[in-house]
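Peer 1: Next come the structures, one after another.
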Structure P
Amino acid sequence: MKLIRYSGNPILKPRGDDWESVAVFNPSAVYYDGKIHLHYRAVGEYYPYTSRLGYAVFDKELNLIKRYQN
């Protein structure tokens, strides 16, 4: 298997929600049923030093299909 760095990085960025407004990182991906399911760690400003888990779904071309709210 040869891995190639995706030129469209990053595929996921922090957003304005308090629980993931500072950083998103440490993803794990699973390809299932024709989609890429991504669990990731997120940090926000409201609770310092508290991490939460996020979940997003992408298609095969890494287009975001759904990013769930916590």
Structure Q
Amino acid sequence: MLPYSLIEKKQAGKALTCKEWEFFISGFLSKDIPAYQMSAMLMAIYFRGLEDEEVLNLIDIVIQSGKRI
């Protein structure tokens, strides 16, 4: 999986799977995906939007990425 291919997929208006989102978010948090690619993904999301399933997946991924108290 390549970050650029996921950005292109989102720019085309297609939904990303949970595994694709996990790859992208974990890559960004581990600094394997640079900020400019995250910016490109955010721009694609802004213009193309997210499916309901993508929103739910992203919420779960972000919650699981943090420390638990």
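Here, each number is a calculation from the coordinates, and none is a lab measurement. Keep in mind that what you see is a predicted model, and the values were worked out from it rather than measured. Cβ atoms are built from the backbone, for glycine too; each structure is taken alone.
Peer 1: Starting from the value 23: which structure in P, Q was relative contact order in percent (Cα under 8 Å, 6 or more apart) calculated from?
Peer 2: On the way: P: 23; Q: 42.
Source structure for this number: P.
Peer 1: Computing Cα extents along the principal axes in Å gives 40, 22, 17 for which of P, Q?
Peer 2: Working: P: 40, 22, 17; Q: 38, 26, 20.
Going label by label, the one that fits is P.
Peer 1: May I pose another question? Thinking of P, Q, which structure, once helix-only ellipticity at 222 nm (-39500 (n - 2.57) for each DSSP H run of 4 or more, over all residues; to 500) is computed, gives back 0? Mind dumping the intermediate values first?
Peer 2: On the way: P: 0; Q: -22000.
Structure of origin is P.
Peer 1: For distance in nm of label points 7 Å out along Cα→Cβ at positions 6 and 46, which of the structures P, Q scores highest? Write down the numbers at each step before the final one.
Peer 2: Values: P: 2.7; Q: 2.0.
For this comparison of distance in nm of label points 7 Å out along Cα→Cβ at positions 6 and 46, the top structure is P.
Peer 1: Matching task: 2.5 is the computed value of distance in nm of label points 7 Å out along Cα→Cβ at positions 14 and 38. Pick the structure from P, Q. Before the final figure, lay out the partial values.
Peer 2: Details: P: 1.7; Q: 2.5.
Of the options listed, only Q reproduces it.
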